[in-house]
Structure P
Amino acid sequence: MQIEDQRNITCGGDPFNYLKSTLKGLSFQLEPGQDVKLIVLKEKFPFDRSVYDGLARTSKFKLIDVQEENGEVSIILRRT
């Protein structure tokens, strides 16, 4: 599983589009069936599971799991 640590990024005030472009880039890097774990801060990316699911589907990923712990969100995705 590839790990993408995005906790220390500055997304310029638009976290939704930042994640969208990150997932688009990852969709080119990964082969179908490969997993990736994105780690982000909840304060910078205050989304619920449905938003992550929608982003995943539009970027050729399947949302496997979303885990929140200590202000961090781990988003596990599988390339379709």
Structure Q
Amino acid sequence: MSNNLEAFIVRLPSELHAKIKTTAKADRRSMNNEIVGRLEGSFSATRLVAADDKLKALLCEHIATLEEEVERLQKQLSASQ
């Protein structure tokens, strides 16, 4: 982590505060480290979702191409019989 640390006050609902505190304690981390880790992870997750969406689109295009090829080959086979 960088030495350039910014202080920032956040108001949390008591239930969320308790969840963070419990999780941080179980993982032997400070609440600050727990929060920072989760925030950093959310940015990574956003990039992964974008990459996943792009991959899904490419796969759909490839599937469509393969389906067209199968249909073409089936017609060719039917015509030769």
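Observations on the structure shown:
- Which entry (P, Q) yields the derived value 0.05 for FRET efficiency 1/(1 + (r/R0)^6) of positions 19 and 67 (r between Cβ atoms, R0 = 30 Å, to 0.05): Q
- Given 2.17 for Cα Rg over 2.2 N^0.38 Å, calculated: source structure among P, Q: Q
- Origin of the derived value -28000 (helix-only ellipticity at 222 nm (-39500 (n - 2.57) for each DSSP H run of 4 or more, over all residues; to 500); candidates P, Q): Q
- Here mean count of other Cβ atoms within 10 Å over residues 3-10 was derived from just one of the structures P, Q, and that gives 5.5; the source is Q.
The numbers here are math on the coordinates, done by the rules we state, and not lab data. On a predicted model such as this, the values are computed, not experimentally measured, just so you know. Cβ atoms are built from the backbone, for glycine too; each structure is taken alone.
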